[in-house]
Structure 1
Amino acid sequence: MIEITVTSNEDSQRLDRFLKKYLSEAPLSMIYRMIRKDIKVNGRRAKEDTMLAADDVITFYMDPKQLAVLTKKKKRPAAKRQFSIAYEDEDVIVVGKPFGLLVHGDASEKKDTLANQVVDYLIREGSYSPRTERTFIPSPVHRLDRNTTGLVVFGKNSPALRTLSSMLRENGVRKFYQTIVVGALSEELHLKGKLHKDPAANKSRVFDEEDPRGKPIETIVRPIYTGTEYSVAEVELVTGRSHQIRAHLQSAGYPLICDAKYGWAEANRALRKKIDWSTQLLHAGKLVVVQAPPPLEHLNGTEITTPVPPHWKEIQLALFDKEILRHGIE
């Protein structure tokens, strides 16, 4: 008989999801057949949607050799570290993602991702041991697009991961981005509306608040430096939806420079004569924790920042006169 005691990093998940991760090489049909015929939790039959808690005992019959085959973890080469560390404690790590790096894998890249790089770092530092953790892997609680740089938050254990997810979902963390927009942005904008995404085109459209289409969005835009043709802006996301900043600022008349999907074609053609850059410029530069429940209450009031990448300085000097450097914008 195989006996598994659920740990604190494995509780609050469905039985079938736990088994899918634990028996990672087993076909789904086998896992659900085991649940119907063999699996017991605390000595009783359990359904696939049974919620597990720490110290629950899962039992089933299986040959140890077969178990070893079904739980074998695939080895992959360690990914070269490209991220910076903006904050770290025993529960949380916040890293700075560089330009061009995926947070999660996709069809084009599955190994060299930010998530894999952070896990490899935690293994080397001794903060995470895949040998002792059967199903839990430190993970990001949100994502940034490949071409967006800046802060990404990871939970180093399951309670922290769940709490961080709840904090981001319930506005317990304020999120600030920096960007450069087309136009002279001279005053703060408090934008509201509805965002509707076309999955086929992977593009979103902004509608009025009263429109039945889309989901509510709220974006606050503050000028940092205003030029005659372009402006450096800070953007605070009150809601966080896919492409929200790019679509919302375009609808307000201030598209991000070089944004091929949401920008203005004429403005982008003019920019190509001034700077060697061909995609949107967006940097997640600051997070402020305003409400952190246990076990992360120590984060209350914490402000985490990471500087803009080096290429920003060249772009800003090309678009503005050197007066911009006196404002501390580099």
Structure 2
Amino acid sequence: MSSQSANAILAKARAMYGKSLKESDYNGLLDCKSVSEIALYLKQRTNYASVLSSLNEADIHRGQLETMLRHEIYYDLFALSRYAHEDTLAFSEFFISRMEIEQIIKCLMLINIGKADEYVYTMPLSLDRFTDISLKALAGVRSYSDMLNALKGTWYYAVLAGLLPKDNSKADITSIEMALQSKSYEKAISTIDNGKHKSDRKELHDIFLSMLDIENMSRIIRLKKYYQFSAEQIMPLLIPYGRLSKKMLSDLCKAENVGQIMELSQNTHIGRLMSKLQYHEQHQMTDVMIYNYCKHHLRLSPNPTIVMISYIYLREIELKNIVNLIEAARYGLPADEKAKLLIK
């Protein structure tokens, strides 16, 4: 990458992050008591104004609002990709694949409950300009076989074909999501390994594999705490990449409780990060860790790919904050309880 292109991504990403929601915005959103009030606040007083310009906040569904807000992330990814070289561009494809997987899983879940025709109401049409899959084809899917036909010509087809439900049974959503995510991570790691810019490889490896370790730690804790899964049940659900050794992952999966998991991990890089975190609920740990990690790299890293990755993760966390506030408003939670849902 030329220094001009690199500087363009660094400057663009940091400038866009400067327009993210501020403390005053979150305070204003905490005072909103309905989805309509939240939509109106975002439309009139935040950087989401442009994407919500056509919104009728008096008649807005939660799912519609979330879809419109997610469009802003797509636009930002597109804006940053304009300045990217081949290696960085491959990572924009990784983020697009995350969005595509989300749509595939959403569609399969609706098939499982007999409501496949409802996908069209939440279909993010703005993703069409970035993706190789046809969202209109997904909207017409009514069965697993239909899904395979809709995804022919993409790498998703081979993964899903190997997990075809037998005897008209329902799709195993957990296994499918895990398989799709693992393949997406595999492709991203291959991009790093085969990148033309050798000086970037180690730094990219470190941040990307650390992200995977954070995700695996979160899964272990969640499955152990809330579902009491055994090590044999947890191991197949972990991403098969990262800096944590297989032995460490196995030991963590065998831990009897969250306290033992934290004790076992205290001498690892992830354990040291976890020990510094502040959060209200255990399930927030992953997002808090990613938030701190990415905010640090967004501000200080000279690597444009890492800055782009950090920016997109931070925007996703911001969107998750808004979605949590929408849900809290629907259930009438007081402002102090809603505040505990925020990652910032």
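Here mean count of other Cβ atoms within 10 Å over residues 179-186 was calculated and came to 21.2; which of the structures 1, 2 was it taken from?
Comparing all candidates, it corresponds to 1.
One of 1, 2 was used to compute mean count of other Cβ atoms within 10 Å over residues 67-74, and the answer was 18.9. Which one was it?
Computed on structure 2.
Have a look at 1, 2 and say which one yields 3.5 for distance in nm of label points 7 Å out along Cα→Cβ at positions 35 and 155, as calculated.
The read-out comes from structure 2.
For volume of the Cα convex hull per residue in Å³, for residues 99-234 alone, which structure out of 1, 2 has the highest calculated value?
When volume of the Cα convex hull per residue in Å³, for residues 99-234 alone is calculated for 1, 2, structure 1 comes out on top.
For structures 1, 2, which has the highest computed value of distance in nm of label points 7 Å out along Cα→Cβ at positions 91 and 115?
2
23, 17, 12 is what came out when semi-axes √(5λ) of the Cα gyration tensor in Å, for residues 203-290 alone was calculated for one structure; which of 1, 2 is it?
Only structure 1 yields this read-out.
Suppose you compute distance in nm of label points 7 Å out along Cα→Cβ at positions 147 and 283 for every structure in 1, 2: which one lands on 2.3?
The correct label is 2.
Assuming 5, 21, 27, 23, 14, 7, 3, 0 is P(r) over Cα pairs in 10 Å bins from 0, in percent as calculated from a single structure, say which of 1, 2 it is.
Value 5, 21, 27, 23, 14, 7, 3, 0 for P(r) over Cα pairs in 10 Å bins from 0, in percent corresponds to 1 out of 1, 2.
Given a value of -21000 for helix-only ellipticity at 222 nm (-39500 (n - 2.57) for each DSSP H run of 4 or more, over all residues; to 500), point me to the structure among 1, 2 it was derived from.
Source structure: 2.
Taking relative contact order in percent (Cα under 8 Å, 6 or more apart) as the quantity of interest, name the structure among 1, 2 where it is greatest.
Comparing 1, 2 by relative contact order in percent (Cα under 8 Å, 6 or more apart), the maximum is at 2.
Throughout, read-outs are computed from the coordinates displayed, never taken from laboratory work. Please read all numbers here as calculations on a predicted model, not as lab measurements. Cβ atoms are built from the backbone, for glycine too; each structure is taken alone.
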